[in-house]
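Undergrad: Listed next: structures, encoded as structure tokens.
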Structure 1
Amino acid sequence: MSDQNPTKTTPEINNRKARHDFIIDETFEAGIVLQGTEVKSLRKGNASFTDSFAYMQKGEVFLKDLYIKEYEQGSYNNHDARRIRKLLLNKSEISKIDKYISQKGYTIVPLKIYFKRGYAKVLIGLAHGKRQYDKRQDIATKDAKRELQRTLKNAQFKV
């Protein structure tokens, strides 16, 4: 029998700040080229999106400044924590991304890293920056929803 627990789920690493700072127009699921110790470290959830972004170069998409912590049991073959990683996309998806980012103000933002059928995937979004008043409006709507949920919860207990 296998030592692995089949009910154990692999972690999903989200970039929460991206949805706060950007308006996401379209998303794409891309494969990511990783080394062995990077995969092991990702399965433990040791990654951070701080200041990471994607860019196009010669018809290929690359992910820069994604921090994947070095694997503790790794030897001299351990990976560089902030190396540039290639993203795997179809040619049609790359051309669509190229059209978007050629417009002023658009960028490619990584949103989430997860595992699908054993392969590491990254969800990237085509985005443009939010204005300060958009951010304030989002915070106000979240606060209003939270207050509404709180009052509904209190009303249920009083009945």
Structure 2
Amino acid sequence: MVPAYFSLGSNVGDRAEHLSEGVRLVAQGEAYRVSSVYETKPVGGVEQDDFWNLVLEVTTAATPRELLERCRVAESARQRTRTVHFGPRTLDVDILFVGDVVSDDPELTIPHPRLYERRFVLAPLRELAPDLVSEDQLARSAGLVVEIGTLETLR
């Protein structure tokens, strides 16, 4: 069993519901913890609503490929469409870390290649795993994030 970390975000429809269902579908009954929810400005230049982001930690024996499939199932269950690159999303799920696994596979890069650039990933990740994100890394990351509550308080 190893800890696996995922970034979840939503900026379409009932964001709390999309995130809650994403957590449920990715965790699949395994032990998990969820960060606070952070509101963030979109990245990528496409005009759209703000995101709600969180990080999910799952203690798992699943392989990285099995975890990737969980992410895809969760996005599909929430009717995620991929029509505009960096566009609006009902649910976006990215794998950040899976134990100490390193993968350069084009379909599954672990650790996530841009995680240390994005404050909307680092702030909630630091909340759950401060040993994975230093103060300096958080300070150098881009973007404004505002902690707005938990999934329970936002529903």
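Bear in mind that the values in this text are calculations on the coordinates, not laboratory data. All values derive from a computational prediction rather than experimental measurement. Cβ atoms are built from the backbone, for glycine too; each structure is taken alone.
Undergrad: Between structures 1, 2, where is FRET efficiency 1/(1 + (r/R0)^6) of positions 22 and 118 (r between Cβ atoms, R0 = 25 Å, to 0.05) highest?
TA: Structure 2 gives the largest value of FRET efficiency 1/(1 + (r/R0)^6) of positions 22 and 118 (r between Cβ atoms, R0 = 25 Å, to 0.05) among 1, 2.
Undergrad: Which structure, out of 1, 2, was mean count of other Cβ atoms within 10 Å over residues 14-21 calculated from, if the result is 14.8?
TA: Going through each structure in turn, the value belongs to 1.
Undergrad: Could you figure out which one of 1, 2 the value -10500 for helix-only ellipticity at 222 nm (-39500 (n - 2.57) for each DSSP H run of 4 or more, over all residues; to 500) was computed from?
TA: Value -10500 for helix-only ellipticity at 222 nm (-39500 (n - 2.57) for each DSSP H run of 4 or more, over all residues; to 500) corresponds to 1 out of 1, 2.
Undergrad: Out of 1, 2, choose the structure whose coordinates give distance in nm of label points 7 Å out along Cα→Cβ at positions 70 and 102 equal to 4.3 when calculated.
TA: This figure was derived from 1.
Undergrad: As an exercise: percent of Cα pairs over 22 Å apart, calculated from one structure in 1, 2, equals 53. Which structure is it?
TA: Source structure: 1.
Undergrad: Going by distance in nm of label points 7 Å out along Cα→Cβ at positions 38 and 62, which of structures 1, 2 comes out largest?
TA: Greatest value across 1, 2: structure 2.
Undergrad: Then there is this: With relative contact order in percent (Cα under 8 Å, 6 or more apart) derived from the coordinates and found to be 33, which of 1, 2 does the value describe?
TA: 2
Undergrad: Where is FRET efficiency 1/(1 + (r/R0)^6) of positions 78 and 126 (r between Cβ atoms, R0 = 25 Å, to 0.05) largest, in which of 1, 2?
TA: 2
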